[in-house]
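Take a look at the structures below.
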Structure P
Amino acid sequence: MSNAAVSEVVGFMIIFGIMLSGIGLITLYGYPMLLQEQQNTNIRNMERNMILLQSDVNALVYKNVPYKETTMQVSGGTLRVDPGGLTSSFTVVNGTDINDYQLGEILYESQDGTTTVSLENGAVHTRLTSSPTGSAMLAEPRWFYDPSTQTFVMSIIKIDSSEYMAQTGIGTVRMKLTPPVQERFDFNNGNEVTITYTADNENNYNIAWRNYFNELGMTYTGGGDTSSQFNLNPTARTLIVKTYTITILSL
């Protein structure tokens with residue numbers, strides 16, 4: 001009887017030890033993987049939310065809708081907008097005429113601080129904080145070139161707010177449009193028109209814009225980690241810049 005009891009105790013301890021080892025392995029390897037997968041899901045959801053906000057911005061800018069609002073779920077991070085926008089800008093140089101256009105953004109930053117998703121100047125970008133100079137454009141802005149009239153049209157969309165705003169969870173993004181301003185640059189006199197993007201120090205989307213400029217057929221003439229300069233399409237004779245200000249009323 002005594003030996004049988006010892007065998008049962010030993011067997012129980014072995015099984016109990018195997019169970020604890022399994023729980024330990026799951027805690028050590030499985031739980032972090034589960035959290036990472038949840039974070040990746042949150043980031044994918046916010047990428048879709050930003051593209052939805054891009055559609056709202058396009059409705060304001062191109063369809064003359066004065067006001068839009070969208071309710072969305074912000075999870076795994078924070079959505080924010082800063083008053084005064086960003087220090088990023090576009091600069092258009094036509095001969096001796098220099099025009100600076102300040103930008104702004106709606107920014108999502110993941111809870112672990114590894115990823116940002118941004119709506120800037122009508123484009124949706126993503127960036128990993130582990131690569132400060134790297135970025136990718138998830139959805140393009142509406143710029144276009146009309147070869148029949150040799151006209152290039154670019155939109156400058158500044159996102160602004162009266163105060164710092166941030167939210168997590170379920171919130172409503174409310175925005176309104178300020179009447180646009182249109183500028184026309186004719187350069188039949190042989191002037192070389194350049195467009196330069198200068199990135200914000202903390203939110204650098206230079207590579208994303210550089211790739212987009214290349215797709216438009218512009219000629220890259222210089223820059224670095226924080227700026228890109230391009231000559232306008234060589235056949236263009238007119239540049240139209242439409243500037244808009246979208247004010248964020250709430251998040």
Structure Q
Amino acid sequence: MDGAYFRADGERLVPDAIARAPWGGDMLHGRLLVALAARAIEREQGDADFHCARLTVDLFRAARLAPVAVSTEPVRMGGRVRAVDVKIESEDKLVARASAVLLRHGEHPPTGAWIPPAWDAPPPAALAVDESPEARFIPIEVRPVVPGGFTAAGRKRLWIRELSALVEGEDWTPLARVAAVADLGNAMANSGEEPNTFINADVTAYLGRLPDGEWIGLDVTGHVGADGVSVASCDLYDETGRVGWSSFAAVANPTPVDVS
């Protein structure tokens with residue numbers, strides 16, 4: 001991988017320039033805060049017998065490209081269900097908060113539940129790299145399933161692979177990888193023939209299992225909006241099938257973000 005978004009400096013994580021958001025020159029990309037929340041949960045509250053089935057991150061304050069501190073607090077550490085809260089602070093301000101539900105692994109009973117049809121997208125290796133400016137605003141590799149990629153007028157479906165480490169000297173974990181990519185579904189779902197002008201105030205990832213491999217697939221599955229507010233969702237995949245979905249609440253943002 002080429003470089004890293006952050007380097008550890010004691011209890012702080014110092015961002016590199018590549019962590020910059022497309023919304024403003026001095027903003028930290030919100031998707032990286034989602035990934036850092038996942039990283040902290042694994043490092044501080046992780047347990048091999050438990051699975052992070054739900055991660056919600058509230059992105060209520062724009063963060064500058066400045067060091068961040070991430071801390072966790074166990075809310076309930078039960079035998080089958082655990083709940084964890086996360087705080088993300090920067091420049092002496094709380095910039096995001098997260099909550100996670102961790103569920104104990106066990107024998108999976110037969111259910112006969114209905115499931116959507118299998119995703120029929122070609123594998124990443126069969127698709128061309130998207131070299132458009134929209135796909136290169138952050139250091140990721142994008143392989144569109146439908147023409148247009150992020151700017152497709154219709155339903156957007158694409159594969160994404162990280163090109164930079166989250167934290168210097170560390171490999172991406174499956175949870176952090178899918179958390180970082182899940183946030184990008186907001187831009188996909190809130191744009192069509194016109195570019196995206198919505199900034200999401202949260203992201204929730206529901207994961208039935210963790211992804212396998214470097215590639216994460218996103219498939220826009222829903223959008224409802226009125227009066228400057230929208231909610232949207234995307235299914236999440238690895239190369240073997242669906243792993244879960246992400247959802248977002250977003251607010252119209254026609255002017256530059258205020259990071260004061």
Structure R
Amino acid sequence: MLINQTIDKFRAMRLPAMAAEYIRQLEMPGMDALDYDERVGMMADAEWLSRENNRIHKLTKAASLRYPAACFADIDYRPSRKIDRAYIARLSDFTWAKEARNIVITGCTGTGKTWLACAFGAEACRAGLKVYYYRVTRLINEMAAEYAAGSLIKLLSKLKKADILILDDWGLTSFNPTESRFLLEAIDDRYNESSLIISTQLPVAKWHGLFEDLTIADATLDRIVHGSHRFDLHGPSLRSVVDSYPGGSA
């Protein structure tokens with residue numbers, strides 16, 4: 001009876017993993033050979049690990065990454081791609097995100113830009129950072145809809161809370177003055193406070209021509225490009241590999 005009461009109390013206190021570990025220890029032969037501190041420590045570890053996994057799962061789900069299983073361990077470092085392994089290692093502690101610096105990933109179609117951006121995003125979630133992923137056209141459309149509904153400030157507030165905002169497929173189309181202002185609003189909110197990851201086929205030198213309003217172009221690009229980390233991906237298309245399974249290496 002006392003055992004059942006203890007289990008119920010664990011669950012009532014929202015300690016389900018600790019309850020499950022307690023039950024496992026009761027059913028596991030040989031547990032009596034362990035001392036009290038070891039068994040309590042195992043229950044605490046089980047609860048901590050469960051909560052950590054739940055937290056990472058929630059962050060990853062909220063990020064809506066195209067490749068949520070992407071990770072640094074699966075990066076393809078073949079020489080033709082010109083990805084510096086040491087550079088990735090230096091960025092893997094996410095100091096750059098804590099310093100509100102950006103990452104810009106350029107390269108031709110199929111070279112793994114989106115996958116690499118998602119690898120940074122997924123690893124950031126595992127490090128406890130809040131991430132949001134958007135294709136640029138979809139974000140602009142969402143901002144336009146929220147603006148029409150009079151609730152753009154709510155979306156901007158959501159975006160601002162992200163430690164890292166990933167903008168994928170930057171520059172597939174040009175930006176009219178209204179779209180430019182939407183982007184500037186989202187990017188200016190993050191300036192010197194949180195980070196961007198931008199992936200694009202278009203070299204940075206050609207970004208200015210995307211904007212019909214050159215004044216907004218200057219303001220927007222200054223906030224993105226200055227002090228950013230750069231990757232320029234090369235090599236043959238990896239799209240068939242990356243799209244064949246969710247965590248595909250790239």
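Bear in mind these aren't lab numbers, they're just calculated from the coordinates by the rules spelled out. In this text the structure is predicted, and so the values were computed from the model without any measurement. Cβ atoms are built from the backbone, for glycine too; each structure is taken alone.
One of P, Q, R was used to calculate distance in nm of label points 7 Å out along Cα→Cβ at positions 58 and 98, giving 3.5; which?
Numbers: P: 3.5; Q: 1.6; R: 2.3.
The read-out was computed on structure P.
Using the calculated result 25, 24, 18 for semi-axes √(5λ) of the Cα gyration tensor in Å, pick out the matching structure from P, Q, R. If you can, show how the numbers build up before the last one.
Values: P: 52, 21, 14; Q: 25, 24, 18; R: 43, 23, 15.
Matching structure: Q.
A value of -16000 was computed for helix-only ellipticity at 222 nm (-39500 (n - 2.57) for each DSSP H run of 4 or more, over all residues; to 500); which of P, Q, R is the source structure?
On the way: P: -9000; Q: -3500; R: -16000.
Derived from R, not from the others.
Work out distance in nm of label points 7 Å out along Cα→Cβ at positions 50 and 74 for each of structures P, Q, R, then name the structure with the largest result.
On the way: P: 1.4; Q: 0.7; R: 2.8.
Largest one: structure R.
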